[in-house]
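Novice: Multiple structures are listed underneath, in structure tokens.
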Structure I
Amino acid sequence: MPLQSDTAHVLNGQLAGARNAAGDVLSFKGVPYARPPVGALRWQPPQPPENWFGARDATAFGPRSIQPNRPTTSVSYFGPERESEDCLYLNVWTAATSADERRPVMVWFHGGAYQVGSGALPIFDGENLARRGVIVVTVNYRLGPLGFLAHPDLTKRSKDKSSGNFGLLDSVAALAWVRDNIAAFGGDPGRVTIFGQSVGASTVCCLMASPLARGLFHRAIGESGATVATPGRVGGGSMPTLEQAEQRGLAYAKALGSPSLDELLTMDARDIQLRVAEQRLTRGTPVNDGHMFPEPVHDIFLKRQQAQVPLLTGSNSHEGSTRPAPTELVAVLKEISGDFGAPADELVALYMKDSGMTPADASRQIGGHRCFNWQNWTWARLHARASQAPVFYYHFSHQSPIAMDRPWFENRADKLGAFHTAEIPYVFQSFAARDWAWRDSDRQLSDLMASYWTNFAANGDPNGPGLPAWDRFNSARPQAMHFDGGAAMGSVPDRAKLDAIDAFYAQQSRNHAWTLTETPATAE
């Protein structure tokens, strides 16, 4: 059979993959799912890939999107990678021995604020999940201004009269490729789970909302991120209108010194991505463009028009612990007021009530709660009340070895906790990606989480033999599955603070249905 000879036949030609050292998992890397978005295809929707002759080598990752480099001290830094404007590649891991098998498929969208990242990071290695019986796919997509520039002239030239969501359109194209080709790897195109972390989770949320992705996936997992914030704000999970994004695109072009679109189309891609990389103008943000999204994502969920698929979502206990933060209370108040568009005194006072809480701690915790914990909490509530499909909600608070051993901000390693991205190696069982002092407790928790995630991919339900029961999310009596050394159901942490963020967002929205506080806050 094809997979036994380390090859796979997809619509565009033959792929030659490589086996792992044990010989039980076959990987195909650097597989094109669209034509290179270069030249006339810059700032165009992705186009189907061209055919090739002979067996295409698929043993090396394709280049990532051009991007700023992460700091070498970042918990997400894994060394240099090849990068190019030609970046639309994906990777497949399979343990199927025949193309006739129909294994569930898990398609991963990486995080990185739509600015950085790739599907090739060793922490996303799909080998161990593939051993559990799923096909794993990781995706590169366009980032930064190459992926999210909106511009009036681009909109005029578009047959869809839209611009700004090219990176998300790439994700739709990747899913279409999976639908058309995954059977060649032993996968089931009728059992596709999309999953991601941070803006990868935001991508999952966006794909649930977009009619363009309807039918291309059948379950969804979102870790520490969503796109369900109140309207009118840019960042923190919200969306600009097309007009707002176009004006930002015009300002971006002006900052580059190229006022016309034609000039931008001939500029070097690295100049486009990096010359003003530190300016807010270049940040990638999904756009309410009327094509990818007929309305803002949160409105689509409020109107029960999202994909009616099972959802597993949650976040970590210390999402904001790795972000720099102001140390003076007046600076914290200014920062939070800017985030929420309203006076923040009461909100900051609520956080400062905690014993030993400093202004910097409050800033980090509020930032983490606003951008991540509240987003996933709200996503779970919205989908649970707007869908007959089940929702499963979690809270990850387990401290990895790095959280306990490495000094962090002001040498306070105890404050790192379950930081943003901390759950990823437990889900992928990719401990080999880091030379940290992993313990038996880490491996045991990883075995639990990988079992839940792959069960969900197979059946739309994480439960299975020998696992602690994970109850379906109930808005009237909300609980979370707590991952902290083990797995057990418990109350939703920080309810009073999440409800306070609800109230702040309600001040900005005329739609009072947005508050979603069906039940009183429980004790924290």
Structure II
Amino acid sequence: MYRDTPHTPTAKPHDPTPHHRVAIAGAGFSGLGMALALKQAGHEDFVVLERADDLGGTWRDNSYPGCACDIPSVLYSWSAEQNPRWTRAFAGQQEIWDYMREVVARHGVEPHLRFGHEVQGMRWDEGRRRWEIETSRGLVTADIAISAVGALADPAIPNLPGLDSFRGTTFHSARWRHDHDLRGREVAVIGTGASAIQFVPEIQPLVGKLHLFQRTPPWVLPRANPQIPDGWRRRFARHPQLLKAFRTAVFSLLESMHFGFKHPRLMSLGERRARAHIARQVPDPVLRQKLTPRYRLGCKRILGSNEWYPALTQPNVEVVTSGIREIVADGIVDNDGVTHRVDTIIFGTGFQVTDPPISHRAIGRGGRTLAEAWRGSPAAHLGLAVAGFPNFFLLLGPNTGLGHNSVLLMIEAQVSYLMKALAYRDAHGYATLEASPQAQSNFLAEVERATNGSVWTAGGCVSWYLDATGRNSTLWPGSVRAYQRRLSKFNPHDWVAEPARRPVATPPVPAVLEPAAA
């Protein structure tokens, strides 16, 4: 197996800039998954650039009350690092974060992490055939640049008139103010998505009054979160094959849901269950009407909770559906002209998914940014690479999100494919590797065909899955198994490779770790 000589890269005397073979931006599940694969394949010359002071990504940033995974815990781990110690069916934020740190420490990835290194710009140097990466701690260069910043990294704050005039406290759920005591306060929550459905039931008993501003009601299915008995955790630890079998069963169950996304009429079964859930938990017919969606189940992210509706029926909660006209110094004025006096505003308004900051910071051939290449509609071959951006790869890029299963399985498929791509590049002595325009165009057409008529485009809603052009550039429109099959083999015909300018030694091809199916 090919192994880079372990070392801390040092620059030549005339060039003090540290240089690495691979630079990864982001230390969440994607970036760490790539780092683990490189480490296990014997590569040592790589660095993970992380803007925060700790690893974890989404699971570091989102520490709001009640934060937990909405995918069963058994699927929320790396396939090769399955965790028999989850305490609940849907693991909480702290437990997931602890798991990530434990795996990273056990595999010796920590020396490759560079905290406090925010990637502020990335530019392809055509002359030297490498990436120049400007960080908050100075310049780094790399042969290969991998963006693993994820879609749920940068909060989206709506541009509401008068927001700057508000004299109270405002924060986004992904930047929770734990130093701000909510007890007895007049609180406005803007947004009713996946985060709000978790933290609203937690803060409702504490606040004096909660004004929930809802633009579109979500579909909510019943979901308990039972503890996993100690006996079962011990069995899983003693018998890894039992844990693997359970994981495979849960995976297969969730996989079956993707048929409903492709054939929206099948979603009527789930809608009946969701309506029965509302009827059981919301006795007030007026409130029930406010909370009942008028679009097809699955058009927006499907949520699960047994606590959401009971919290909204409490006397200190007001659900406002008339929209927001403006923010004033001491409250929010809705479109009916009613002023809701509040001292705290919490945004549960999601993230910059289809216009991520990295797209404005990554500059490829000809000085063109990713944002300019995408023109409002992110696209990448296999969700991994963009024509015109040599030696640059995306993890969880366009059309690789899921609405029905664990994205960790998508990440693993991508990481495995990238290892094959890097092995191919090394084996042939190529200097650069990039997606061909034709391969990217073909993949985009394939996604478009699969998306047409799906619940995301024909379900009667406008969601964060759709970009500024109205196209689904976020979700993979098929099953996880289909994506795994698609990435199981590296196809050189989909790529443009340029040879090095001088002969290079051809190292042996490193071992490639294949992800498990579930």
Structure III
Amino acid sequence: MRRFLILTQLMTPVTIALILAVSPVRAEPAVTTPWGVVNEPLYPSHICATLAAALHSVKGSIDTYDADGVHTEPDKERIQSAINTCSNGAVKLILGVNNEDGFLTGPLILKSGVTLWIDRGVTLFASRDPRDYDTGAGDCGTANRSLKKSCRSLIEGQNISQSGLVGDGKIDGRGGSLLLSGPNKGLRSWWDVAWQSKQGLMQHNFRLVQIDGGDDLTFYRLTFENSPNFHIVPNGITGLTVWGIKILSPSLSYTQPGYACPDKTTPDRLTPATCFTPDTVKNTDGFDPGNSKDVLLAYSYLSTGDDNVAIKSGGKGGGSHHQVYAHNWFYYGHGMSVGSETDSGIDDISVTDLTLDGMDSSNGNGLRIKSDASRGGRVRQIIYDGICMKNEIRPIVIDTHYSDNGGLLFPDFQNIVIRNFHALGSVKVGNGTLTFRGFRSGAISLPITIDMDKVTFDGTPPNFSTGHRKPDGRAEAVHFQIGSADMQFAKIIPVSPVDDVTVNLVEGRAPASSRDCTHAFLPLKSVLSDSPF
């Protein structure tokens, strides 16, 4: 929240003393954005209510507590009541007097001026009873052919202002726990339901956090884990600071160290599954801002089963503009993505100082821009600057044919910049494949325009692929601009007049040198104790 943001040059000794009293001292520098200098958020100074946990978790789980299907959301009423009666302050969840560490709830609704603060050592667990989320269709917790949304999110908000989620605790969606009602009672977990999408069905699972409309919001330091579907979805927001969060699916509660699941225990081999990996927790996107502007994600750690980040602008929204992604670490996942919905327009996106370790996942991506003719639109001024990457099977994917769906919403990607990029490769897959495929259909041609500056691949150069639908080793409809010093990359581009692939060499740029990635990579375990790696 902007009321939590403070410029260092305006600090007084009294202010500093107050900060020390309510918030730990942190080392992260401020981030400069198009809408101003953003400092690390502070915890709220006014606490409306303090609620103590009443449940003991066992190895990060409370499945034994609600196994009878009776007490599925015992803490919902008191948390919601505290939120409803709070004004311009925080509702704080703390450990119980006997170190109880768990709260169990169904959907909660945030309101303006209220921050939910989950303290260190405390976990807010989500109910695993689909009835607690069902919107009335009766489909929540199932997979079928219906496209109608049937599940509420765990934490919701509509048109809220100066609100947030903060603290050193966790919100756990319990995606791998068996469901307690409906046709899948005791037979499938949320993630088993999600796996049915591989059979052409639509999964009906809840999202962890969804905020529709609002401004001046803050997510600070919390850990978001094991969501049955997307983790954090802010839509139609102006002014969102997300700082120092962690997103992980699946956590150690649902897998083995190193994701070394025994044979025939994962969703593709067993239902219900007893062990999960990032590749078997479908559609667990990390952070998906849609039609939002003035968005900052900084100093955060994301490891998921789908897009780490996916910037979207679908439908009749106002588009996505002025977003900054600074000083972040990505692990398992489908990358730092733009799209696939881009029909309302996306522009002025800055990604700086990003470290990606794809962990050699066969589904991994690094930097990705994706759309198709059914949901495409203008994408402009996307700048990636300062990227360290390793173990990514697809380091760069820019593809206007993400699916074969037809339509008149043509994807148009221009003014893309990738600079100070260093891929260290992988023992398993080398430097993988690159995709650059602009839009061509009949008489319509919308080539990608992209500037590559100081781009380095260690070891064997990557191959080219035409992407999601035609992996045949070509680029198509892409106009590269490359500094004359970047000849390592220029030499591998498959220039082709037939395929409309061109290279413009720019003189006068500083000589290319590899971005120093010596100290860039960090094990997730070092910042999150229940990480499997």
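Just so you know, all these numbers are worked out from the coordinates, no wet-lab data involved. The model shown is predicted, which means the values in this text are computed figures rather than measured ones. Cβ atoms are built from the backbone, for glycine too; each structure is taken alone.
Novice: Kindly point out which one of I, II, III the value 36, 17, 15 was derived from, the read-out being semi-axes √(5λ) of the Cα gyration tensor in Å, for residues 149-244 alone.
Specialist: It must be structure II, since only it matches.
Novice: Starting from the value 3.5: which structure in I, II, III was distance in nm of label points 7 Å out along Cα→Cβ at positions 101 and 461 calculated from?
Specialist: Working: I: 2.4; II: 3.5; III: 5.2.
Answer for the origin of the read-out: II.
Novice: Continuing with this model, one more query. For FRET efficiency 1/(1 + (r/R0)^6) of positions 45 and 229 (r between Cβ atoms, R0 = 35 Å, to 0.05), which of the structures I, II, III scores highest? All intermediate terms of the calculation are to be shown ahead of the outcome.
Specialist: On the way: I: 0.85; II: 0.20; III: 0.50.
Going through I, II, III one by one, FRET efficiency 1/(1 + (r/R0)^6) of positions 45 and 229 (r between Cβ atoms, R0 = 35 Å, to 0.05) is largest in I.
Novice: Let me ask something additional. Work out the source of 19 here, i.e. which of I, II, III gives that when relative contact order in percent (Cα under 8 Å, 6 or more apart) is computed. Write down the numbers at each step before the final one.
Specialist: Numbers: I: 13; II: 19; III: 8.
Comparing all candidates, it corresponds to II.
Novice: Could you tell me which structure in I, II, III was used to calculate Rg and Dmax of the Cα atoms in Å, for residues 293-388 alone as 16.1, 47?
Specialist: Details: I: 16.1, 47; II: 20.4, 60; III: 12.9, 38.
Corresponding structure: I.
Novice: State the single structure among I, II, III that was used to calculate Rg/Rh (Cα atoms, Kirkwood Rh), for residues 189-396 alone, giving 1.01. If you can, show how the numbers build up before the last one.
Specialist: Numbers: I: 1.01; II: 1.05; III: 0.96.
That value comes from structure I.
Novice: Turning to a different aspect of this structure: Given 21.4 as the derived value for mean count of other Cβ atoms within 10 Å over residues 197-204, which of the supplied structures I, II, III does it correspond to? Don't skip to the end; give the middle numbers.
Specialist: Values: I: 29.2; II: 21.4; III: 15.8.
The read-out was computed on structure II.
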